[in-house]
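See the structures that follow.
Where a number appears in this text, it was derived from the coordinates with a stated rule and is not lab data. Keep in mind that what you see is a predicted model, and the values were worked out from it rather than measured. Cβ atoms are built from the backbone, for glycine too; each structure is taken alone.
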Structure I
Amino acid sequence: MYPVIRMIKELVVARKASPLPLTGTHVSQHICWPQDIDIWMELNNGRTLTLLDLGRIPLAHRIGLIGVLRKKRWALTMAGVSVRYRRRIRTFERFEIRSRAVCWDDKFVYIEQSMWKRDGECANHALYRAAVTDANGIVSPDRILEALGFDEASPETPEWIANWIEAEATRPWPPMQD
């Protein structure tokens with residue numbers, strides 16, 4: 001089940017927080033609840049992706065994107081993700097999510113998210129390829145920036161993200177069927 005109540009809480013907190021620049025980092029605090037765990041009593045890998053929403057959506061609010069999406073009747077969608085899982089998050093353990101937009105190209109915004117344990121260890125790290133869509137398909141980041149009132153070029157794409165973009169371009173779609 002989607003964590004609706006947790007999302008509402010995060011959006012209330014985000015409303016009270018100061019606005020962020022386009023590449024600012026949103027930091028949020030969380031607890032791994034029993035509904036988040038798998039049979040090994042740790043945060044489920046699929047639930048991790050759902051909980052990362054609790055960082056992305058408030059980030060979008062703090063940079064002003066949620067208001068633009070509503071006004072323009074646009075939607076935000078995730079078009080790809082790569083995740084590294086490195087440390088377990090156990091039941092009732094506290095952790096924080098750090099979320100930021102790193103760069104963008106002609107179609108996508110690349111969002112970096114990570115979960116950090118209280119001892120300072122990074123538990124996991126995700127790179128999302130996000131898109132804004134309208135009735136005609138993908139809305140270019142240039143149009144999004146214009147609607148947000150920004151006139152900024154993308155920061156330089158880090159090499160590791162450029163490598164991921166290049167690798168994704170070679171991946172067949174639709175996937176092969178046996």
Structure II
Amino acid sequence: MSRIGKKPVPVPAGVTASIDGGTLSVKGPKGTLSLVLREEISYEVENDGITVKPANDSKSARAFWGMQRTMVQNLITGVTEGFTKKLLITGVGYRANSQGKVLKLQLGYSHDVNFDIPEGIDIKTPDTTTVEISGIDKQKVGQVAAEIRRWRKPEPYKGKGIKYDGEFIFRKEGKKK
């Protein structure tokens with residue numbers, strides 16, 4: 001039994017949810033998101049919220065139950081508040097600058113890295129060592145953050161590179177004489 005799956009997903013005021021032919025569409029103040037529904041799970045849109053239950057007693061239905069409820073919750077949160085990831089850049093000469101639909105990164109390579117910002121994602125650089133990625137789709141925000149971080153992962157000796165805000169970098173001791 002899924003403890004998360006038992007709880008209905010509350011739908012706040014100003015958000016509408018509807019099920020049409022195998023897709024759940026959620027519309028809110030920040031935009032519209034949709035989710036392709038699984039056959040193993042039954043979804044019901046009610047006045048108090050959206051209930052997610054397994055359609056049958058199979059093992060796969062029970063396995064997807066909690067995850068599908070969380071994905072529905074992410075749709076509701078996305079259209080009301082949105083999601084944000086913060087990246088911190090550490091290193092001498094490492095910096096970032098957002099110019100229109102391109103994020104320019106200087107990461108110690110012989111060339112600048114130009115990262116094209118995808119549709120539906122907003123990237124801000126409050127200072128040269130901070131990158132804030134925001135959007136309504138949690139998966140897309142996380143994917144963009146991972147792609148930017150992939151250019152220069154933090155190394156364990158000096159900690160130089162791009163890391164998530166709050167991420168702990170295991171530090172190693174250098175060579176000894």
To test your reading of the models, identify which of I, II gives 154 for volume of the Cα convex hull per residue in Å³ when calculated. I
Top of I, II by distance in nm of label points 7 Å out along Cα→Cβ at positions 79 and 95, largest first: II
Where is mean count of other Cβ atoms within 10 Å over residues 127-134 largest, in which of I, II? I
Ranked on relative contact order in percent (Cα under 8 Å, 6 or more apart), which label among I, II comes first with the largest value? I
Origin of the derived value -10000 (helix-only ellipticity at 222 nm (-39500 (n - 2.57) for each DSSP H run of 4 or more, over all residues; to 500); candidates I, II): I
